[in-house]
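Have a look at these structures, which come just after this line.
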Structure P
Amino acid sequence: MDTLSVLYILPSDTTSVKIGLAVGKKVGNAVVRNHVKRLMREVFRVKKHEIKKNVNIVWVARKRLVTADIKIYERVFLRLVKRAGLL
């Protein structure tokens, strides 16, 4: 699978998991970027209870993620979180 997105993991002092979403202008216009962010937020909302605490995550979307459905977002997110050792 080609790179659809990237995760940056930062340690945190809080006892929760926070996420920041980055969708650049190369991905599309404002409507497209907001749609991508909504899907990313939904995947994080559903899966955040499985992620280790005390981290901040920055999830950066790539252009190929625009045409994907919610299942692809979920699969990509879980793959990246597993590779980072956060599950």
Structure Q
Amino acid sequence: MNTEIQKRIHNRLKRIEGQVRGLQKMVAEEKYCIDIITQSSAIRSALLVVENLMLENHLSEHVIAQIKGGKEQMAIDEIITVFKKTNKK
């Protein structure tokens, strides 16, 4: 994995971890529903950033290596699979 992307993902996941703990606390303290939904939405957005960083890494590292290694169809299949998974949302 690209070390810069890995660092960014790690930092983002640490923030998400804190957000989830905060969300659990909000629910336990019976905070206002809209505030809980807002926090939940922020967590989903942060996870999307993680997915995008992973995709960036995969395309720039693994897919390129597959293409250079003569495994073009494997690379195409993986790109299509990721595309389908990300469009199910």
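Please treat every number below as a calculation from the coordinates, not as lab data. What you see is a predicted model; the values in this text were computed from it and never measured. Cβ atoms are built from the backbone, for glycine too; each structure is taken alone.
One of P, Q was used to compute helix-only ellipticity at 222 nm (-39500 (n - 2.57) for each DSSP H run of 4 or more, over all residues; to 500), and the result was -12000. Which label is that? Traced to structure P. For the set P, Q, ranking by FRET efficiency 1/(1 + (r/R0)^6) of positions 17 and 73 (r between Cβ atoms, R0 = 35 Å, to 0.05) places P highest.
Each of P, Q could give relative contact order in percent (Cα under 8 Å, 6 or more apart), but the derived value 46 comes from P. Here Cα extents along the principal axes in Å was derived from just one of the structures P, Q, and that gives 56, 28, 13; the source is Q.
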